[in-house]
Structure 1
Amino acid sequence: MQGSYRIGRIFGIPIRIHFSFLIVIPLLAWIIGSQISLTTDTIRGLFQVPINPSLITAGFMPWILGTVVALGLFLGVLVHEIAHCIVARKNGVKIQSITLLLFGGVSQMEEEGVPDPKVELPMALVGPLTSLLFGIACAGLVYLVPDMTPYPPVAGVLVFIFGYLAVLNVILFAFNLVPAFPMDGGRVLRAALAKRMPIHRATRIAADVGKAFAIIFGIVGILFFNPFLILIALFVYLGASGEATMDQFTYLLHDVTVGTTMSSPVTVVTPAMTIAKVMEMMLATKHLGFPVVEEDKTVGMITLVDVNRVPQTDREAKQVRDIMTRNPITLPPSAPVMDALKIMSARNIGRIPIVQGGRIVGIVTRSDILKVAEIKKV
């Protein structure tokens with residue numbers, strides 16, 4: 001995922017942090033710290049445990065506790081995502097990474113073909129159940145800490161932290177079971193529907209339900225001036241639309257290869273060609289990118305985006321080799337066209353050369369794939 005940075009591995013799974021995570025932690029810390037008195041009374045009443053509010057609210061303590069609780073919440077989110085990944089991996093799904101970002105965590109997985117409801121159902125349920133168990137464990141610590149800690153002020157602080165995390169994780173459990181695709185509850189809904197109908201229809205229904213919930217979230221967020229709920233509404237709506245579209249492509253194109261989708265023969269350029277000449281070829285062919293071939297070997301790709309970075313005054317002097325993308329991704333004609341689409345989406349590229357026996361035999365573009373999907377839909 002763009003804008004994310006790797007921080008380590010757990011169970012062999014790369015853990016990444018998105019830049020939005022670095023924004024939301026201080027924001028959550030401020031929100032929690034600013035409501036510290038009300039929250040202290042709530043936790044004290046809910047768990048019937050003693051908490052000294054004068055220590056909790058003294059000096060910088062509200063902001064320190066807000067930061068600790070915010071980090072603890074994202075620890076729970078990480079455990080939630082790891083649970084998803086463990087179940088997925090046991091069912092043969094490849095895990096690329098877990099990314100912590102603004103709204104929680106996202107597990108990036110490589111699923112082969114259409115989702116299997118028998119795999120998706122337990123994989124979707126295990127995340128919320130893990131959040132519930134995490135919350136119950138924190139609630140248990142609320143009652144154990146006072147007996148384990150000889151210093152009442154320290155015990156009060158720990159009771160506040162574990163009590164807050166217990167409540168947050170139970171809320172996380174309940175919220176994730178809302179049937180708003182692509183959230184966990186939406187995936188549970190799709191898996192249940194897929195037992196009675198084709199998976200693409202189940203996905204469309206689950207996505208429509210998710211969009212409806214997103215609209216409700218957005219309206220409530222506007223009425224109560226809650227920016228988080230508005231952002232969640234946008235996240236759910238866009239996520240539902242995106243996943244429904246990708247699943248429809250998977251259904252329509254599951255038996256299509258790039259060999260039947262590619263354009264051939266291919267217009268190619270050489271590394272020594274000038275940028276000005278490439279621009280002339282783009283105008284003549286209406287193509288926005290060309291493979292770069294040298295001695296029958298594909299050595300690069302050049303696109304309109306690359307050309308646009310070169311000032312017009314330098315285009316007669318600059319050559320293709322100066323700006324081309326080297327060692328481009330290639331696929332054989334037998335590769336599934338969905339593999340090409342996933343690569344294009346992940347790497348934000350619009351075309352992939354098709355190579356057989358070391359020689360370029362075609363090129364497949366995003367528009368080629370979309371045209372085939374439109375035809376298959378009919």
Structure 2
Amino acid sequence: MINKRLLIKNLLSHNDENSFYDKKQQINLSIKEGKAKFLKHICALSNANPENNSYIVIGIEDKENKIVGVDFFDDSNIQNLINAYLHNPPKIEYENVRFPRLQRHKVIGLVTIYPNHKTTSLLKNIWKYKRGTIFYRRGSNSIPFLKDNFELRNTNKEIVAALEINAKNNIELTLNGVFDFVNNHKTENNPKYKVFNEQFVLCWAGEKKIINGLIFFSRVDIELINEQVQLFFSSLDDVQIRYNKNSFIITEYILLGIDTNETHYPLEKTIINFKNNGKYNIVKEFLFEAPIYDEKILKTIFDNSNKIIAKIESKSSLSIKEQENVCRLPTNYLVCFLNGYLDAPNQLKKAKIYFKSLEDKTTYIKYKETLRVFRKIKYS
């Protein structure tokens with residue numbers, strides 16, 4: 001098994017950006033320009049490496065190669081985005097890799113682009129890139145090519161193989177990973193570990209709570225130590241955890257409702273299956289069924305939320321009641337979106353800077369969690 005933290009260190013230490021490796025401080029898949037640039041790099045790296053893996057490392061300050069980190073990113077079926085916009089799409093995987101010196105909620109994103117032995121091109125127009133365009137990696141640049149002048153070539157197979165071999169996991173790295181996980185979590189978060197099939201070490205932590213007789217966990221953190229990959233992280237959502245001899249099962253719930261009348265709704269189930277041949281796979285099952293609310297009440301909530309957003313944009317003073325309602329904006333817009341108000345995500349994003357500036361970060365955390373749910377629902 002490859003230790004992904006060690007792989008990232010090898011990429012950063014021994015190679016500048018090249019035809020099999022790129023680094024970014026961040027990516028933004030919520031806007032067309034961000035999606036287009038991400039797809040361009042996926043396309044270019046895939047075409048430059050038809051017989052071996054390529055990588056994008058996210059959370060790296062480019063000039064000084066400094067590890068700064070990004071928020072945990074739930075891939076939310078990101079493969080669907082690749083499949084929708086690329087002809088001969090490669091299989092990709094987005095993983096969240098923990099680095100000890102980063103803040104607890106920060107990770108390094110690692111995108112692995114697997115070889116598909118075919119020429120990849122844009123399936124349809126996006127932003128300023130035209131349908132049919134082929135991108136190719138030349139040094140640190142992703143450049144367009146004409147179909148008639150393009151030929152697949154592979155020049156990095158031995159280099160990438162050597163990097164991956166040097167990033168193989170060992171007992172020392174595994175033990176250090178377990179100790180780091182336990183030491184970085186408070187006692188009340190009850191950090192635990194379990195070994196599956198005598199090979200895989202999985203750690204998890206979370207604040208235990210009992211709701212209507214059922215056990216839930218919040219502030220959940222789950223990490224596959226062998227690969228230093230963070231599999232799940234959530235500050236607010238409630239999660240149920242079960243496991244057996246060969247599987248670890250995470251069921252994520254979201255709390256939805258109007259005012260204080262809120263109910264837990266199952267959102268997604270993630271099953272990690274550990275196999276006897278030294279491999280594992282992750283299966284996700286989308287469970288969510290949107291609750292339906294009275295149309296008149298929803299219209300009132302949507303209009304009142306928009307008024308608060310308009311005041312925030314114009315930097316007008318909020319009334320005491322409006323200040324109290326700010327913390328409910330993420331939930332209210334999510335409820336509205338689920339009932340047909342499709343502009344709700346755009347309205348909510350207008351308040352991002354305001355949420356981030358608040359001394360109490362709860363609303364900003366709710367904002368980020370809500371965007372994650374928007375993304376899950378969209379791609380599922």
Structure 3
Amino acid sequence: MQPPPATPGDPLDRVDTPALLVDLDAFERNLDRMAAETTARGLRLRPHAKTHKSTDVAKAQIARGAVGLCCQKVSEAEALVDGGVEDLLVSNQVAGGRKLGRLAQLARRARIGVCVDDAGNAADLARAAAAADAVIDVLIEIDVGAGRCGLRDPEAVVPLAQQIAAAPSLNFAGLQAYNGTAQHLRAPEERQSAIATAAEIVRRATTALSAAGLGCETVGGAGTGTYALEMAEGLWTELQPGSYCFMDADYAANGSPPDYEQSLTVLATIMSAPETGFAVCDAGHKACAIDSGLPRLASHPAVALTGASDEHGSIALPAGLALSVGDRLQLIPGHIDPTVNLHDWYVCHRGGRVEAVWPVTARGAMF
């Protein structure tokens with residue numbers, strides 16, 4: 001881990017760049033808004049830590065009523081538990097003896113859940129948990145439209161749930177029903193149609209479980225782009241949005257959700273301005289993920305970088321914007337999750353000064 005790019009009390013013009021900036025006022029309003037919405041509906045909120053990978057952010061979400069956090073990897077879960085998070089769902093499949101052993105050991109220190117969609121994997125998980133003298137919560141993942149992991153036949157949840165319920169080291173906790181591809185569908189009617197389809201699949205699965213005499217305490221899922229649709233369907237009990245705390249340019253292009261603010265930017269410095277109307281900043285591929293497009297200028301959100309290399313970001317300057325060497329600008333990443341994973345620190349500011357510096361606790365945790 002590198003030294004932090006700033007210290008509390010610094011003005012923003014003293015922050016080394018590139019750096020992740022968190023506008024604490026906007027960030028806290030985002031957390032408060034999501035907490036209020038889910039509480040008003042009587043739903044549990046389990047935010048996804050794959051966005052922020054931070055125990056500081058996790059604790060702020062838990063302080064506002066979140067029941068715990070989601071993550072995607074065992075190493076993320078280990079980092080968050082080490083940082084004091086006591087309730088985690090690995091909203092993903094975990095395969096391989098070593099990983100399962102680590103997950104089982106972690107379940108001795110915190111409440112741990114995981115997803116399965118395969119009988120053999122469930123049996124391996126049961127053996128690992130028994131060997132560790134631990135109990136692990138298990139959600140059966142069903143494919144509700146993403147075409148990724150999950151049972152394709154919703155009625156097939158019954159024999160797998162029965163197998164899980166029969167294992168003393170496992171607790172059948174319900175269903176995982178998350179459609180990741182729906183989060184970034186551009187048209188509102190497309191997102192609505194996708195979640196209506198997902199709801200019908202969930203309904204078939206829960207009906208099959210009920211007919212077999214099996215309870216379904218949790219139906220988990222929903223992301224930042226669709227959580228309001230899942231809430232309206234009345235089938236999901238635990239929502240798992242991640243990006244809402246920070247937001248990014250791709251969600252802004254969708255116009256969803258409209259009431260959340262861009263609270264995270266990448267601070268960059270102009271390192272070259274070799275000709276009129278053109279400048280180069282020090283934030284390239286190693287500072288901003290570009291899988292959802294090049295970052296945009298926070299001061300001119302319609303303007304994106306025109307190119308990037310490892311350490312350089314090229315900017316064709318719009319009319320009315322002149323930049324010189326040494327000038328600062330804030331960039332809005334296209335996709336926040338992989339952008340965060342490129343950095344060691346958050347520089348949190350309020351009123352023009354650095355208020356706190358938080359580590360990206362689980363940066364690089366991928367196994």
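Just so it is clear, none of the values below were taken in a lab; they were calculated from the coordinates. Quick caveat, the model's predicted, so the values are computed rather than measured. Cβ atoms are built from the backbone, for glycine too; each structure is taken alone.
In terms of volume of the Cα convex hull per residue in Å³, the structure with the greatest value among 1, 2, 3 is 1. Taking distance in nm of label points 7 Å out along Cα→Cβ at positions 12 and 316 as the criterion, the highest value among 1, 2, 3 goes to 1.
Hey, distance in nm of label points 7 Å out along Cα→Cβ at positions 20 and 300 derived from one of 1, 2, 3 reads 3.5; which structure? Before the final figure, lay out each step's value.
Working: 1: 3.5; 2: 6.2; 3: 2.8.
Among 1, 2, 3, the structure yielding 3.5 for distance in nm of label points 7 Å out along Cα→Cβ at positions 20 and 300 is 1.
A value of 1.3 for distance in nm of label points 7 Å out along Cα→Cβ at positions 84 and 284, calculated from one of 1, 2, 3, originates in structure 2.
Compare Kirkwood radius over Cα pairs in Å, for residues 220-291 alone across structures 1, 2, 3 and report the one with the greatest value. Working shown, then result.
Details: 1: 17.0; 2: 13.7; 3: 14.9.
Comparing 1, 2, 3, the top value of Kirkwood radius over Cα pairs in Å, for residues 220-291 alone belongs to 1.
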